[in-house]
Structure 1
Amino acid sequence: MNTPATSKMGPTRLELGEVTIANWRTLPYSRWSFHHAREVLPTEEIEAGEKTISLKSMPLDLDDLLFEGLQGQQWTLKRLFSESETSGFIVVQDNNVVLERYFNGLIPSRPHLIFSVSKSVTGILAGILAEKGIIDLGVTAETYIPEVIGSCYENCPIQNILDMSVDTSFTESYLDLDGDYGRYRESTGWNPYTDPANLPDLRSFLATLKPGTGKHGDVFHYVTPNTDFMGWLMERASGKTYATLISEYLWKPMGAERNAYVTVDRLGAARAGGGICATIRDMARIGMIMRDAGQALSKSVIPAWWIKDTLTTGDRDAWVKGSFINLLPEGCYRNYWYQTRNDRGAYFALGIHGQWIYIDPKSKTVIAKVSAQKDPENDLLDQVHLRAFKTICSALD
């Protein structure tokens with residue numbers, strides 16, 4: 001097993017003062033709370049099994065690799081780690097850990113909030129449940145959840161929900177405290193309740209989302225509640241909680257090393273769109289299984305047909321009409337995964353505040369990163385990450 005560099009000590013809860021629902025996603029509190037989320041929010045355990053995918057330590061000197069940072073400057077990984085408030089970073093080639101770093105008090109055994117990388121995990125689970133006949137990706141949403149008749153999900157094909165092409169008026173605005181996104185965060189328990197006498201919950205909120213003015217499938221429109229809805233749908237179809245499904249069908253079969261957990265609302269509804277907390281080694285294992293055609297511990301964990309569909313299909317026209325075109329001008333999106341469509345065939349999962357799983361098939365490399373970036377979104381820093389990851393993988397060819 002790899003012995004990583006010692007984590008730089010981060011602030012303790014006592015040093016920070018009171019960490020609350022109102023401040024936990026802001027600096028300096030987030031350097032601590034992003035890897036202590038269960039001490040701030042209610043959660044449900046995602047249990048690992050007895051077997052694990054072994055990772056071997058074969059460290060390489062990648063610290064002096066140069067890539068283009070902000071404003072045309074030449075950066076190294078040290079600069080990237082500092083600028084992006086990195087808490088954990090791991091590079092795995094084949095089954096070998098070639099680089100592993102920890103900061104902000106994070107340690108290898110402690111799960112970190114992975115935000116919207118959770119969506120990509122949810123997409124994997126949807127593929128597994130489809131393979132097992134538990135859900136049918138070819139039907140519309142109200143087939144499983146009739147409570148959403150009259151909402152944006154009525155008559156919406158499940159594949160459009162997985163591809164973020166639902167026609168909805170909901171706007172993803174992370175700094176919105178009073179509008180749709182503020183109400184959404186409050187329903188998940190991530191924001192303070194504004195009316196203690198009338199407490200919201202996630203599923204009731206999802207049923208209120210209104211249609212847009214177009215039609216399903218036309219435009220890539222990134223909406224986190226879509227993935228929370230998929231979590232609800234999979235729970236309804238299976239009769240099991242989201243955390244139980246992840247544990248039974250992914251975490252144990254894939255050989256995760258540590259338990260993970262997911263945040264839940266006041267009624268126990270999981271935040272499938274952004275609430276998973278996992279170690280960076282287990283994040284890397286997810287990438288390794290995607291890279292290895294769904295195989296782990298000598299068995300199929302993720303359906304190979306679903307991985308092929310995720311990496312080769314996707315509505316390019318819908319992507320071009322969407323608001324993420326500047327992130328990946330040649331890219332696409334499918335089943336909650338981003339395709340770069342670059343010359344290396346790389347693809348990735350991405351979460352706000354700097355969470356990543358990046359997979360480079362050409363060099364058989366997986367990179368996982370967790371951070372406490374100040375801003376939820378930073379398009380320029382995202383581009384720096386992509387250049388850094390490509391540089392690392394090119395050096396490992």
Structure 2
Amino acid sequence: MKILYCAIDQTVPGTTGGSVHVRAVAEGLAALGNEVHVLVSPGDPGFPEGPVRWIAMRPPVSARQLRWTRTGAVRRIAERLRPDVVIERYYNFGGEGIAAAKSVGATTVLEVNAPVIDYRGSPKALLDRALIVQPMRRWRERLCRQADLIVTPTAKILPARTGARKIVEIEWGADTQRFYPGADGPLPYRRPPGIVATFAGAFRSWHGAVHLARAIRELRARGRKEMSAVFIGDGPELSAVRAEASGLDAVVFAGAVTHEQMPACLAAADIGVAPFDTGAHRPLSLGFYWSPLKIFEYMASGLPVVAPVIDRIPRLVEHGREGILYQPDTAGALARALEHLVDDGLRTRLGAAARDRAVREYSWSAHCRQLMVAITRIRRAP
């Protein structure tokens with residue numbers, strides 16, 4: 001099957017979740033025998049080698065809001081390639097892939113990883129209503145109507161009138177061949193002593209990294225010095241996390257690292273922490289719509305996961321089986337969850353179960369197999 005994948009606002013190679021996702025899906029579809037062409041912004045040091053045919057295309061002046069102006073260029077590429085399937089990574093100001101697919105009669109797949117619907121109090125919704133005809137809402141609902149198939153972690157973020165038959169819910173995943181217990185490689189930091197709890201992410205407020213720093217402080221105050229922490233990544237909340245960890249020993253900030261370095265970084269840890277704070281991000285009032293890349297990579301690396309009991313997370317990580325879940329609104333709950341994992345035997349048992357489940361359910365190859373089943377079904381439907 002010939003596939004054209006449109007994700008021009010994502011950079012490959014890159015370090016963001018979106019970049020990792022696009023590359024993993026493209027390579028996974030190619031590994032299943034498909035001819036895959038991908039439109040993305042080129043990263044450094046250049047496109048990955050392999051069977052995927054990468055095509056450089058950026059949004060004008062690197063502004064995602066102008067993605068739609070590439071419609072003509074994408075259509076010309078589609079007319080040259082004549083793909084069987086066009087996958088577009090959804091964005092409110094997109095639609096170039098859907099339009100190109102319609103022009104060549106290809107099956108259209110809309111990949112939705114962020115809310116199509118507005119949350120209460122959304123500034124975008126207020127602007128839309130001020131424009132009377134609500135052009136942004138009408139446009140994104142039109143994209144959902146035109147798509148033959150919609151792939152998303154949760155249908156809750158789609159318009160209510162989206163036909164259930166065209167929706168397939170699939171989680172993101174991890175490269176379980178690269179992320180595994182004992183993955184080797186140079187570490188970009190000195191591993192602190194003791195039991196290492198790690199946070200890897202973009203340091204946005206709703207990622208909740210500051211809660212891990214506070215939990216380590218609580219444990220130190222109670223005389224529990226077995227636990228250390230490594231924070232991997234960069235972002236707007238990094239300074240707040242550093243301030244919270246000020247004066248604590250055995251807390252390391254590794255800074256931003258490449259995705260190629262991440263398997264070794266996680267293999268050097270003992271616990272993976274995903275302390276999401278849904279109250280810090282208003283769109284999450286619609287529900288926890290993320291398919292959290294960090295959780296799947298922790299699990300693939302054989303790390304027990306510590307995360308809050310919110311929305312879909314208990315379905316992704318079973319409490320007492322693959323990790324320890326805590327009540328986010330209960331004072332000291334994260335620190336107590338970490339304290340449970342001082343037990344070497346418990347960490348080993350949960351980490352092994354996490355690895356097993358990641359291989360079985362959360363590998364990118366499993367994601368792509370499910371995606372191909374859905375595409376084949378929709379193409380065969382009358």
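30, 24, 21 is what came out when semi-axes √(5λ) of the Cα gyration tensor in Å was calculated for one structure; which of 1, 2 is it?
It traces back to 1.
Tell me which structure, out of 1, 2, gives 15 once relative contact order in percent (Cα under 8 Å, 6 or more apart) is calculated.
The correct label is 2.
Supply the structure label, taken from 1, 2, corresponding to helix-only ellipticity at 222 nm (-39500 (n - 2.57) for each DSSP H run of 4 or more, over all residues; to 500) with the calculated value -10500.
2
Identify the structure, out of 1, 2, from whose coordinates Cα extents along the principal axes in Å, for residues 90-201 alone was calculated to give 51, 41, 22.
Label of the originating structure: 1.
Hey, mean count of other Cβ atoms within 10 Å over residues 146-153 derived from one of 1, 2 reads 21.2; which structure?
2
Hey, FRET efficiency 1/(1 + (r/R0)^6) of positions 34 and 122 (r between Cβ atoms, R0 = 35 Å, to 0.05) derived from one of 1, 2 reads 0.40; which structure?
Considering all the candidates, the number was obtained from 2.
None of the figures in this text is laboratory data; all of them are computed from the coordinates on show. The structure presented is a predicted model; accordingly, all values stated were derived computationally and were not measured. Cβ atoms are built from the backbone, for glycine too; each structure is taken alone.
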